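Any read-out appearing in this document is the output of simple, stated calculations on the displayed coordinates, not a laboratory observation. These numbers come from a predicted model, not from an experiment. Cβ atoms are built from the backbone, for glycine too; each structure is taken alone.
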Structure 1
Amino acid sequence: MILLEPSPGIKKHTKIDFNLFSQLLTTLLESNHKRDINIVAKVHKSKIAGTSLCTHVDGCRFLINLDVSNIKRRYIFGSILHELRHCVQKNLFGYWPDTHAMKTWKDYWYSKEEIDARKMEKLTTQMIKAYDAMIIMSEQFKKYNLNKIG
């Protein structure tokens, strides 16, 4: 299960339902990898404007420092998908990049882990559509009182 734990500041800035987003990510990743995935990622505001990054804490725990200087939904969702891919790289493939060994920006940009994480960003549009559809269905579910008979 993928669990995104946002800080109060992230909740306020993004207005994302992280429980729903976590459920969608879990469904997507577990069904496509055909295995259980255990990732717990705390999501905090990045202190570096224009930069999001992911830190491996231990085991299945990670810290995502999310850039909120650009509050556009596409940027926020894409950044989370990108950083979450780094969590998947560590969790499923045992791979964690040694960014200190990269001497230049070009080394970093063309490294296999960054290319892979940018591929995950290509799911941003569909993830936003799925997220929005679930929000609408939840509202309709409540509107029609489908949690009970009568």
Structure 2
Amino acid sequence: MLADAIVAWLHFLAVFVLVGSLAAELILFRREMSATAQRMLRVTDLHYGIAAAIVLITGLLRVFWFGKGSAFYAGNLFFWVLVGLFAVVGLLSLPPTFFYMRWRKPAAPATVIEADYRRIRRFLWLQAIGLALAPLAATLMARGAEA
């Protein structure tokens, strides 16, 4: 029982870090960025990725060893909606990450061209929308709701 609670706590904590990191990326990503802001954005994106990995690992632990058991989740439509949302958000996170990776060792301020700025902002907001829908799917899943 204690192990189940700890895994659930780690899962929720990682979700909070994931959401907080994405919010920080939305705040930090600007057309004009200092070298410090570029480094902060890269570190924040790294935290986002680590949190996503922890969400995935603890989610799998909850499905197969803790929680309500794999039979409950496998037959639950909202579990698959949640998994799909997580996968889509993960894919949407790749273009911003690759964009930030261009700043390996930022030493000077950077100006992001308008087209790239709008494209990356769109990816960030689409991730935010996906993450905003995830608690609804998780709530419906946990209650065993049927579509």
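Source structure of the calculated read-out (Cα extents along the principal axes in Å, for residues 56-127 alone, 33, 29, 21) within 1, 2: 1. Here distance in nm of label points 7 Å out along Cα→Cβ at positions 64 and 112 was derived from just one of the structures 1, 2, and that gives 2.4; the source is 1. If relative contact order in percent (Cα under 8 Å, 6 or more apart) computes to 19, which of 1, 2 did it come from? Matching structure: 1.
Comparing distance in nm of label points 7 Å out along Cα→Cβ at positions 24 and 136 across structures 1, 2, the highest value is found for 2.
Taking helix-only ellipticity at 222 nm (-39500 (n - 2.57) for each DSSP H run of 4 or more, over all residues; to 500) from the coordinates of each of 1, 2, which one would give -27000? Mind dumping the intermediate values first?
On the way: 1: -16500; 2: -27000.
It traces back to 2.
1, 2: which one has distance in nm of label points 7 Å out along Cα→Cβ at positions 32 and 80, as calculated, at 5.1? It was calculated from structure 2. Comparison across structures 1, 2 (criterion: percent of Cα pairs over 23 Å apart) gives the highest value for 2.
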